[in-house]
Structure 1
Amino acid sequence: MSLPDIILASVLFLLLVSFAVIVWKAASNWRWFNIVAVVLTMLLALIFLFPTAGVLRSRSAWHEVLESLELRLAEVKAEAADITLGEAVGAEASRSGGLIDLQSDLSTLAVEAGRRWRNLQLKGAKLQNPVSISLGALPGNNLNGQPPEPAANAQPLVPAETLVYGFSETADDNQMMVPTFYLGEFIVQASDANQVTLVPTGKLEQYQLDYINEGKARSWLLCELLPPDGHVPFIKPFSQADDKNCLGVVDEELVRRLLVDASDETRLAYLEDGRASKPDDPPAAKWVELQFTQNHRIEVDSRDERSLADGGFFDGNGRALDAALQHGADDGFISFKKGDKLLLKSEGAAELIDQGVAEELGSFFLRPLTDYGFVLRRIRLNLMSLAEKKAELTAEELLLKDAITRTDQLLVFNQEVKLKLEQDLTQFRVEKQSINEYKGKITAEAQAMVAELNRLEQENAELEQQIEQKHLKIERQLDALTRTP
């Protein structure tokens, strides 16, 4: 029994004794009903004293609970405000990083990412020409354990004739389905409330066909737009930027896990994203952090409004032409106050520094972001070009092989001809020697014959002279005879 309880019991005992003494002293002057009423009142007071004390004690305890809950409510409201609006880093800084900012960022990402259809289950795949893929919604049963009947006005799973990009989904450590493998670009050929049929816009690569054929693509994610590239997804959450890295701390484990098959150069670009720049960094990856030394305005909207078909997204000075890209407010200008900081590419930063409106705080390396839609199309076109080149080279290879075969045949034939010619050469040499011997013999005979002919010719000349002399002699004799009378 505690000391307060002992004191309370003593006080009650003294009150009871005092009441008894007072009643005993007044009994001679009171009537019986007065005494009975006073005694009953005293007894009732004693009886209700303990419940009243319990009630007061309970009220005091509940009051303490109320005060603690009110304090907790104030703390929860403050936490809710911090969650909704974010926390202010400095005394003069505004709140940022709250739910509203995250919802705004999520809305921006949703606009950039387009519509998405998750958890579509593979129902069938025809991987021979023409290729078609059938997907269905994730099955769900009603209270009777049976698949629910589709509503009469149920919308199709995916609008027909929609261009979509397919990814295979797998569950992560938190049992959330995340895309892990790119399956290709497809057109929604047909769609209803239960099933969607896809056909590829081009020829699927063999590794994509193998992935589907092996049953790894059980759950599909269809995206209207390819996910945009960014720097923030590879930065550790809640890490702060500093003079060593303008983005924060790169999550090396995440980068190495996601880019396990990438080249060392690509992986290094992700690991060094946001670091302080080096002299050998390419100009396209060099960004400069500026601090404005005075108030300044930059015009970002062009005075002309043209669509993509008319003139592109930006004019020659980099100002937005498309209404969807224009700033709109402040007559197309963005205003900066003295002390505001801005991260710009080195070319734009140099222009502001030359104007004397800003000073450089530091330069950083930011990897150039990738337009996956452009890259995938370019890769596909390159693959198609390489396939055509391969076909041409294959045809040329066949021609070369045929030419080589014919050349080999000619070599064999020429070898045979060579052997025959070598044999003929031996025979030719024998015959040549015989001919030379015969030629020598004929030459000697010819020379002898020529000598004989020369001798005979000389003899003939002598005989001819003799005949002429005899002829002249006979003529003289005849002339002499004819002159005689």
Structure 2
Amino acid sequence: MKKLVTFAMIVAMLAIVGLGCQNDSNPIDSKKTWSPPDLAAQKLTLPTGATLVMATFNIRTINASGETINVHRITADWDEMTVTWDNFAGSFDPAIIESFTASSIDWYSIDVTGLVQGWLDDDYPNYGLLLEQGQTAYTHYYSSESPFTDYHPYLEICYEIGGTQDCMVIRRDIEGMVYDAYVWELYPTQNNGSSASLLTGLVGGLEKYSLLKFDMESVPELAAIGDFVWHDMDMDGIQDEGEPGVPGVVVNLYDCEDNFIATMMTDVDGRYLFDELPAGDYYVEFILPDGYEFSPQDQGMDDAMDSDANMNGMTGCINLEAGETDLTWDAGIWRPVQKGCTLTIGYWKTHAGFGPQDDMVTQYLTIWLGTAGGGKSLAVTSAAIAVDVLKMKTYGKNNNGITKLYAQLLGAKLNIANGADYTDVEDIINAADAFLADHDYTDWKPLVRAESEYVDMVKYWHGMLDDYNNGDIGPGHCNDFDDGGFTKPGI
């Protein structure tokens, strides 16, 4: 919970009043009887991690004096119901903090940021402010006891936390408490703490001060929850290096009584954050983008690196303490591919993670071109190697028969890993693997020069595998299926 925060601001203003002012006969004045709590100066605090941006004292005039009023810092504590001219005893620093001119009947906002920062930094005790007029025309103000509640004085404090600015207002009957009074040198033992108005000015060398004290009884620290939706390329429910965030995913926040709180979308890095939350119980709902599925929930031992969404996209109920920021609520998603049908090498080349499409290749690696561990077999261990093979530029050129065999064999094995039936090409794949265990692309020209029987066999193999990948033989190309033909990899 937030520590007790007391903003004590004493505004003392010198006032000119005539001889008839002894009983304060202004028509809006009234008397109230109540007792404030003990208001000893306390350490001024903001929410954890917050920095002060601006603090302003706001007060409304009843008349326009046209006089300049100077702001000073109070150096001793006081009590609204007992303060008098004598016991206040001029307890203020003569250095001027700020000035304003009461030129019209209006609100006046006085910048007291430096003073409040001094309280925060413990440069001096939090006893408040004094406004010193020192001219012969009096200025009249609404107090917190005025029946015109919209005109009560208030203190506004704005701060920044986590890149977001927020403000709190201390005003009687709204948040916190405001205590005010005025003292008059002509009646040095009289207390005016229940007056509905305040006066400042100077007449005949006798001054009036108006005192205000702002007490924030409690300011709760706010909580936050986040933070990541990622493309779980291997569908294991664990955030792995190189797996990117997914932007534009809708994330909703509810309390644990199913009341909607807020919604947002993940940013360009897949991050989201709900902040400025009161302590309480919440859950997060992730809205699955079209064509995606959720990863398995709660995998592994690290809560910060797993996926917390169930198959409906919802987390469990999360308790947030005051001031807590919990950035462990993530969702892994992946894009299913059609299964039971084939895709061309062009599809696999453009779905390896090097363009706008998702990486559908990495999940199926390692794939061997040739028997596993064969002397000249090629191990495709990464999407980058797969693209090089499929482009037919790195491992020979596209006029090299073995280079073509590499590409079509890799495409076929990716289709098989994705669930396509391979009965029609099983023997061809086995024969091609046996050949590639002992031959690589550098052997193609010698085989051609020697007029080896392998030349026609290699052409036959890559031709048949090309037909398989294009759907001319085997289960058929995926474009020949409607949405009912879509199933999830690995099932």
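Values in this text are rule-based calculations from the coordinates and carry no lab data. What you see is a predicted model; the values in this text were computed from it and never measured. Cβ atoms are built from the backbone, for glycine too; each structure is taken alone.
Quick check: 10.4 is what I get for mean count of other Cβ atoms within 10 Å over residues 259-266, calculated from one of 1, 2. Which structure matches?
Structure of origin is 1.
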Starting from the value 7.4: which structure in 1, 2 was distance in nm of label points 7 Å out along Cα→Cβ at positions 155 and 395 calculated from? 2
Comparing mean count of other Cβ atoms within 10 Å over residues 227-234 across 1, 2, which structure shows the greatest value? 2
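Matching task: 7.4 is the computed value of distance in nm of label points 7 Å out along Cα→Cβ at positions 83 and 355. Pick the structure from 1, 2.
On the way: 1: 4.3; 2: 7.4.
Clearly, the read-out refers to 2.
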Highest-scoring label, criterion being relative contact order in percent (Cα under 8 Å, 6 or more apart), among 1, 2: 2
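Name the one structure among 1, 2 that P(r) over Cα pairs in 20 Å bins from 0, in percent of 20, 29, 19, 16, 13, 3, 0 was derived from. Show your work: numbers first, answer last.
Numbers: 1: 11, 25, 18, 11, 12, 8, 6, 4, 2, 1, 1, 0, 0; 2: 20, 29, 19, 16, 13, 3, 0.
Only one of 1, 2 returns 20, 29, 19, 16, 13, 3, 0 for P(r) over Cα pairs in 20 Å bins from 0, in percent, namely 2.
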Value -4500, calculated as helix-only ellipticity at 222 nm (-39500 (n - 2.57) for each DSSP H run of 4 or more, over all residues; to 500), assigned to which of 1, 2: 2
